[in-house]
Structure 1
Amino acid sequence: MSYDPTSLAGVPTHGRERIEQMRKAEGRGFFTSDLSVNEFLLVKHAGFDPLGLVVGSSIYHIGYQQSSWNQNQEMDVLSQAMYHARELAMTRMEEEADQLNADGIVGVRLDVGRYEWGENLAEFIAIGTAVRHREGELHRAPNGRPFTSDLSGQDFWTLLGAGYRPVGMVMGNCVYHVAHQGLRNWFKQVGQNQEMPNYTQALYDARELAMERMQAEAEQVKAEGIVGVRIDEKSHGWGSHVIEFFAVGTAVVPTRTDHQIEAPAMVLNLNDQT
């Protein structure tokens, strides 16, 4: 899906009305946000003002792919479907943020939901809080889009204070079929402690593919590295031998070459633990 900062083509009527209301309310300082109280205060302290909650959604039909019962293999059709559906949701969320003249989106969450009315349908949702720098400093991604980050408000504040900034969420995925074990091998392993090389290699390979693709995305935006990487594993109802490995994190770049990271300080928690 091509990115159009002036477009709300995928946003329903009530979504456009909500965005228009947020635009009109900006002068009054009204906003919506999924940030916690602590996150809200730290994002404000970092010099950013929340503008409003932005959402992207895509309900996607996931096609069918035949797998070999006794072969480890990537399910390319499923991998591409899962990736493209998330990309659609992320793009629509970013276009909503562009309508608010946001610099970026913090606290992004990516969820996948399934409903009873469609066995092969899944809804992909991207949601976060659009923010703008109070002093007008440009913090957008190198491609001109609002930056995206799945870091918490606390981590976002810490990252900026250390002389780094997020340029975008990067992700990679791999849907993989894990070969079944033959009955003869199963009998050989009954009662024994030993590695299952077939399963080890399959899961190892699938994770590596997901991480490699995430890293390639970070290199495309010229990031120095990726922080907060998370790898999720879910079957999404395909059965016990088909698993998606999804790697996601926030790509970062230094804001200046002479930045110095402050030494950590000890903090005494005064909350009552009794």
Structure 2
Amino acid sequence: MSRAMIQAAVTMNQLQQKLDVIGNNMANSQTTGYKSRQAEFSSLLSQQINNMSRDGGANRLTPDGVRVGSGARLGQVKNNLEMGSIKETDRALDVALNQKNHLFQIEVTENGVTDRLYTRDGSFYLQPLDNSDNVMLVTSEGHPVIGDNGAIVLQDDFDDIMIQSDGSIQVTRGGQTGTEGRLSVVEAVYPELLEAAGENAFRLTNLAELGYTLGNVINDVDGLNIVKSGALEHSNVDLSKEMTDMLATQRSYQFNARTISMGDQMLGLINQLR
């Protein structure tokens, strides 16, 4: 197989992965609090071929010969944590974060292992607990929302509930209103360390290997105007940009496929020579 065909085949595989990222963004354009992702490419190793019989000249800035690459690969997929638009819903348990890089904390249990994750999705619900008169504040997927003292659990005999701008949860019972919990909002000091964990959430992994501790990259947030009650943050996906990127990536995929086709035709012609 020729070098050009190898380069094209390697690059096509990576372009397919970029198309998957774009498709995921477009599919989540209406997902509350979703943050779009962007695929970035990097070149693979290049080989220097010294095919020149004489000096290229004193003014030449590059080495004599030609450099032949091995294609391109998907270098990394970066999260775009820019804020989306805020839409009021007037629902008591809908809350939107007012600042970039602020996150809600949730707990997800898989195969008996509980993990702390982070999300911008503030569409919360109350889930009854088994054999109890209590309810727990959870995400739309049923994962517990973390407060100052762990999972937020309330007695299920209140008349009204409201989340204040500082994240405190006010409950009214028998005409008496009191604070019975508070959302634990944190700030990602290094948001580039957040990794997509599925279900519209992020996780922090391999901090020790990178020379960080959890206290270095996550700070607790206090004060007023942390959240906006009765509102949700929309996805920050720009559909026009995603469509443009998709078309450009598809064209690049077609060009590389054409390279393989032309290379195959050229090899066929060579084999027919007598």
Structure 3
Amino acid sequence: MINDYKTAAENIRRIIKNYIVDHHIKALILGISGGIDSALCAVLAHKVCLELGIPLIGRSITIETNKAEEIQRAAAIGKNFTNDFKEVDLTEIFKLMANQLTENIDQEDKNDVSYKIRRGNMKARTRMIYLYDLASKYKGMVLSTDNYTELLLGFWTLHGDVGDYGMVQNLWKTEIYEMSRFLASQMSKEQKDALEACITAVATDGLGITNSDLDQIEAGTYEEVDQILMKLYDNNGLGKYKDHPVIKRKFNSEFKRNNPYNIPRKEITSEPYL
């Protein structure tokens, strides 16, 4: 686990700053959900964009199931840490599109979890359509907001949540919270209040599948989740956790971390490329 969050945050900012300069990026695009991951990404990117004189474009994209408190938190983050922030409601557009893209929708059980998951995946992909159009328009790149815990759990939508650049992809969820708490302690009151509201909020994907992310993961706290996942790297093995829902979810989602899977050429033919 990270011991020096000051240096870690400085490293993230230095690395993405160099990347932006080297690749002539003209803007950063960020979907802001009102959750801690996108809030931390906004905080980290804000200073870099100010130094480089490029915009950090934030969008709170709501679709049907986003709660009022999530929208309020997103607005506070957008106001304090982006140059260009808007709230965009795609509910009506989504309903028209999703109903056309779902076969035999009249026969669906709308309360079935699998239906809610499929619907949630469509929402995540719709949000990304919007963000990538902005990136193309402003010659920018879309920031990912996933963390290492979510990566191992497969807790994201393929072709829906992953952007172009992950500042915090390799941080445990508990490290996301600790880095956010450290950065909040360095801020003005208004900025601190905006970030702390996200720190203390119940984590949810805003897709209406369950009341919280932990409900889907089947665990009590993120500290518990991370400790269980860390057992994967423990030479003593998983022990009592080998049948835990967190571990099962990790192995059942392996295909998502190997996407897209491409058959190695050596398994197809012994002939070289040339």
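Rank structures 1, 2, 3 by FRET efficiency 1/(1 + (r/R0)^6) of positions 130 and 266 (r between Cβ atoms, R0 = 41 Å, to 0.05) and report only the one at the top, that is, the highest.
That would be structure 1.
Identify the structure, out of 1, 2, 3, from whose coordinates helix-only ellipticity at 222 nm (-39500 (n - 2.57) for each DSSP H run of 4 or more, over all residues; to 500) was calculated to give -16000.
This figure was derived from 3.
FYI, it's all coordinate maths here, none of it is from the lab. As the structure is a computational prediction, the values presented were derived from the model and not from experiment. Cβ atoms are built from the backbone, for glycine too; each structure is taken alone.
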